[in-house]
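Okay, got some structures for you below.
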Structure P
């Protein structure tokens with residue numbers, strides 16, 4: 001198997017109440033219009049952003065490299081999350097910063113980068129580089145994504161970008177919907193490899209690799 005694109009995510013286990021709450025959030029017909037992109041990419045927090053494999057590398061290389069990454073990082077507690085609105089969309093965010101989360105994301109970006117095919121001009125253009133700040137543009141040029149290292153932020157996307165009326169309508173509903181699940185403690189004990197089988201396809205979980213083993 002050689003998928004069109006690969007990404008490394010944090011996702012809760014399928015039996016975690018947070019994953020179940022996300023499934024029901026995205027499944028509701030009344031939220032269909034505000035969750036189109038979030039559904040395509042899957043409920044997740046990005047660690048290594050989606051990338052095409054460099055020529056000469058295979059799915060087995062991805063599994064091996066992700067396994068090497070995961071073995072070097074012990075499990076750690078996920079900070080409590082809450083609904084926020086970064087960049088105009090709804091997402092679950094940390095309530096306190098986590099150096100462990102940052103270190104995991106940094107390691108995923110750097111240690112798996114040898115697998116990444118650099119983006120072509122069309123891919124760069126889709127990131128609207130003219131709208132990025134200096135730091136974000138530097139990350140895009142070096143790592144193929146604007147939000148890495150100092151510009152990275154943990155978020156689990158719940159909606160498209162919303163106007164003021166949309167935020168007033170959906171943010172309280174999201175907070176209520178996820179409240180019970182977010183009150184439970186949870187560990188970051190694995191990374192997930194998601195794949196886009198062909199251009200435009202939904203991202204799906206293809207492997208889950210435990211940390212620290």
Structure Q
């Protein structure tokens with residue numbers, strides 16, 4: 001829960017409103033319907049969707065998403081899981097009453113323990129969630145990203161002092177301006193590691 005939550009918050013605060021809900025959705029789908037965590041993530045998903053749809057001036061859609069999002073968050077504490085739920089809920093209620101509110105007032109940033117997390121604040125596992133989501137959002141080869149994440153975890157499990165894959169994954173999540181170049185280098189490193197793994201396996205065939 002924590003890594004998906006942090007990844008979504010950081011992506012949202014970085015302006016990736018559409019991608020943010022994917023970080024939460026993967027975890028949300030596995031939760032029992034009606035639980036606090038399920039309603040919490042469902043409300044955040046509706047919130048980011050409302051903000052995203054506001055850019056297309058689909059006011060009926062924005063109103064519906066705001067109403068449902070506020071409903072999901074209605075009975076949760078104002079700082080559920082240390083996130084500023086009360087602020088989000090109040091914003092959604094204002095938007096539900098007046099969808100064009102989104103054009104006059106910027107949506108609140110999401111905070112965890114009072115901090116508006118950004119991609120550069122994420123630890124590896126949360127950055128891995130963000131990297132996978134952003135790869136899908138921008139059409140990068142998801143298999144390459146998944147392989148890089150898997151190799152990074154292998155290196156961390158082996159307690160390697162340094163790992164190019166950990167660096168690639170975290171940089172891919174953090175550095176939007178250079179994401180294309182980072183992906184190219186990551187892809188090359190994955191290809192080399194794949195060949196090395198295949199060579200090792202061949203020794204035992």
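If FRET efficiency 1/(1 + (r/R0)^6) of positions 122 and 170 (r between Cβ atoms, R0 = 35 Å, to 0.05) is calculated from each of P, Q, which structure is the one that comes out at 1.00?
The value was obtained from structure Q.
Between P, Q, which one scores greatest on FRET efficiency 1/(1 + (r/R0)^6) of positions 42 and 178 (r between Cβ atoms, R0 = 30 Å, to 0.05)?
Values: P: 0.95; Q: 0.30.
Biggest value here belongs to P.
Comparing distance in nm of label points 7 Å out along Cα→Cβ at positions 74 and 162 across structures P, Q, which is largest?
Details: P: 3.9; Q: 5.6.
Comparing P, Q by distance in nm of label points 7 Å out along Cα→Cβ at positions 74 and 162, the maximum is at Q.
One of P, Q was used to compute helix-only ellipticity at 222 nm (-39500 (n - 2.57) for each DSSP H run of 4 or more, over all residues; to 500), and the answer was -11000. Which one was it? Don't skip to the answer; put the middle values down first.
Numbers: P: -11000; Q: -22000.
Comparing all candidates, it corresponds to P.
State the single structure among P, Q that was used to calculate distance in nm of label points 7 Å out along Cα→Cβ at positions 10 and 66, giving 3.1. All intermediate terms of the calculation are to be shown ahead of the outcome.
On the way: P: 1.7; Q: 3.1.
Derived from the structure labelled Q.
Which of P, Q yields 12.2 for mean count of other Cβ atoms within 10 Å over residues 130-137, as computed? Numbers along the way, then the final one.
Working: P: 12.2; Q: 23.4.
Of the options listed, only P reproduces it.
If distance in nm of label points 7 Å out along Cα→Cβ at positions 26 and 58 computes to 3.0, which of P, Q did it come from? Each step should come with its number before you reach the end.
Working: P: 3.0; Q: 2.4.
Considering all the candidates, the number was obtained from P.
Tell me which structure, out of P, Q, gives 19 once relative contact order in percent (Cα under 8 Å, 6 or more apart) is calculated. Please report the intermediate quantities before stating the final value.
On the way: P: 36; Q: 19.
Of the options listed, only Q reproduces it.
Read-outs: derived from the displayed coordinates by stated rules, not from any lab. These numbers come from a predicted model, not from an experiment. Cβ atoms are built from the backbone, for glycine too; each structure is taken alone.
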